[in-house]
Structure I
C-alpha cells in the first residue's frame, strides 16, 4: 500500500482552520507569486476545525472538528471556496490530527486515545470510521503528572491521566503505520496491512511525562523517526524495524540555559530534507534542527515567530506560514535557505489559527 498520489501543480490556495468561538470556521486565501495571501472567504464551521488535510488530486479538504467529534469533507472550486460534501463521526472524541494514505483518512482522537481509519470513496467522501484504542489502560505503563526531563522551573503539565492519541501517519516507504500516545508517553508502530491494526508491533517508551506529540519520518532512511515531546520540549530520535525499536538520541528544542515553561508543538521537514523545523509555544520560537547526522540531530538556531503560541505551520514551496494561535495571525517566512528561514515582514490576521493546508 502506498500513500495517495499528489498532483504536480503547485498549490494556489491556503486554508486555515481555527478554534471557536473566536474562529468561525475555515479561512481561505489565494497564494500570490511572492507568498502574499489574499482573502477568498470564510467557510463557517462552529466545531473548531483545528486540523486540515488536503487531497490535491481530488481538490478536497478534510477538517477535524476537534470540538464536535466529527470529520468534515469539503470540495474546493476554482476560486478556492469550499463546499461541504459530508460530515461524519471521527471514530472517537477530540480529533486533533489527521493524515491521508493507503486509501484511508487516518485520525488521532486526543480526548479518548482512539485512533481511527475512514475508507476513501471514489468522489472523496468517506466511509464510516473504524477505530481502536492505541494504548489500552495498563498496556503501556503508568501515567505521569510532569516530565522527568524538563527545563528548570517548568510547569508544563497535563494529558497524562489516560491515553491521548495525538498523531497518526504512514511511513514514507508505505510499510508502517505510526502513532503517538501523549498520555502514555509512547510511539506506537503497526505493520500497515489491509486490516485495521490493534496491538502495536512496537510501543516505544519515551521519557516519562514528556508527552510525545508530533513526529516526522526521515525522508530517505526507512525506520528512522523524530518525535517531538510537548511537555519536555525534547526531540527523540527512534529507530525501528521488524525486529525491534529503540531510542537513539534526545535533544532539547529550546535554547541552552532556558528556564521556565514552554510547550513544544509542531514539527515539519524543511525544504531539501536536511533540516527539521520545531515550534515552541511560550518561548514562541522556530527551532532549526540539522539532520547532517540523521541518528543524532542537533539544534543549530532559533528564530522568533513574530507572534504568540505557534501551534503549527504549513509549508508551500519556499513559503512557510506559522499559525500563531494566541496572537491571531499567520507569520510568513521564506525558506529559500532552509537552514536560515527568514521572516518576510508579512502577517495575515486569522482568529485563533490552529492548522493549515494548501491546495
Structure II
C-alpha cells in the first residue's frame, strides 16, 4: 500500500462472501486511499487463509462502488470522516470475453438467448436460429417487414415456441420441432395499425404484450399457441388471433415494453414518458420511477437489458457502436465496454447468464462469454 503523510481514517471491512472475511476490527488507513490500495490491504489480510493467489475486489461505500480516493467519495456523499467508515467488499466482476460473431445478410435488430439456443431477427424480414456454439440451424421467412423484437415463449421438451414482432404490423407465434429442425407459424397476431417496435412475454409465459407506432399496447394470450405436451401443435393450421385488451395512453410511438415479476407492464415511449400498467384492470399506475441516471454513451441508447441472475447488473447498446456493462452501484461509469461492432448497436440480451449477445447495423450478432463466478 502506498505511503501517505496525510490524515488517517478508521475503516471496518465487511463482506457477504464468508470465504473472504477478515477480522471484524477497525483499520487505520490514509484518507486518500484508493480502490487498488484497499485491494492490496484485503489480500494481505487474507494471505494466510485464502490460497490460489490474490483476488480482485471492488469496494462499496455508502451503497456505491469506490472509484475515487476514499475521502473524496465520502465528501461527495456528505459522510462524516470522524466515525468508523464501513466498507463492503465483493469479488470484482470479471470482464466478459468475446467469443463468436454470427454474420447476417442485413441489420440485426432483435436477439434473445435461452439455454443453448439463440434466436435473432433481421431487417431482411427473416428470423434465425443458432446454437450456443455459433452454428446456424435455420433461416425462417414469414414476415414482410423488418423484425424488431423476438422472445422465447416456451423451451421445454421437443417442441419449443417463440414470438416475433415486425414492422409489417404483425407478431407471429412459432413452433420449432427440434428433432426435425423445422419451424411452423401457428398464430399471427393482427390488429396493430402501424409497424411494431417491441414485444414482451410475461413471467408466466401466458401473455404477450406488443406495441409500436400506433401508440397502443395490445395484450395477447399464448395458451392455444403452445403444445399440449405431444409432438404436434394444438392448432395445425395457420391461425389469426385477436388481442385480449388494449392499453392506450401514450402520445407517440411505444419503443419498449417489459413485464415486472408481479405482473405489471412497463412501457417507454417517444413521448418521453414511462408508464406502469395494471395488466388485469387495464389502467395506468402512478409512481416515481427515476432512481438514477447512467451517462457514458456518446450517442442514442437503443437497447437496455437486465442480467437474468445478478441483482445490480445490466447492459446497454448504443448508436455509438458500444455495448456497456453496468453496475447500478456505479452510475458514473460502466464496468466494461464490450467493443466489436462496426456500426450502431440495435439490440442486446442477457437472458442466459453465461452469454451477453448484441446485434447491430454491421449485420453481425456478437457473443460475449460472461465469466460469472458469484452472484454479487
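Here are a few things to note about the model shown:
- Set I, II, criterion Rg/Rh (Cα atoms, Kirkwood Rh), for residues 66-185 alone: the highest-scoring structure is II.
- Top of I, II by distance in nm of label points 7 Å out along Cα→Cβ at positions 10 and 338, largest first: II
- Here the criterion is distance in nm of label points 7 Å out along Cα→Cβ at positions 74 and 202, and among I, II the highest value is seen for II.
- Per percent of Cα pairs over 34 Å apart, the highest-valued of structures I, II: II
- At a computed 14.0 (mean count of other Cβ atoms within 10 Å over residues 42-49), which of I, II: II
Every read-out reported here was derived from the displayed coordinates using simple, explicitly stated rules and does not represent laboratory data. All figures in this text were calculated on a predicted structure; none of them were measured in a lab. Cβ atoms are built from the backbone, for glycine too; each structure is taken alone.
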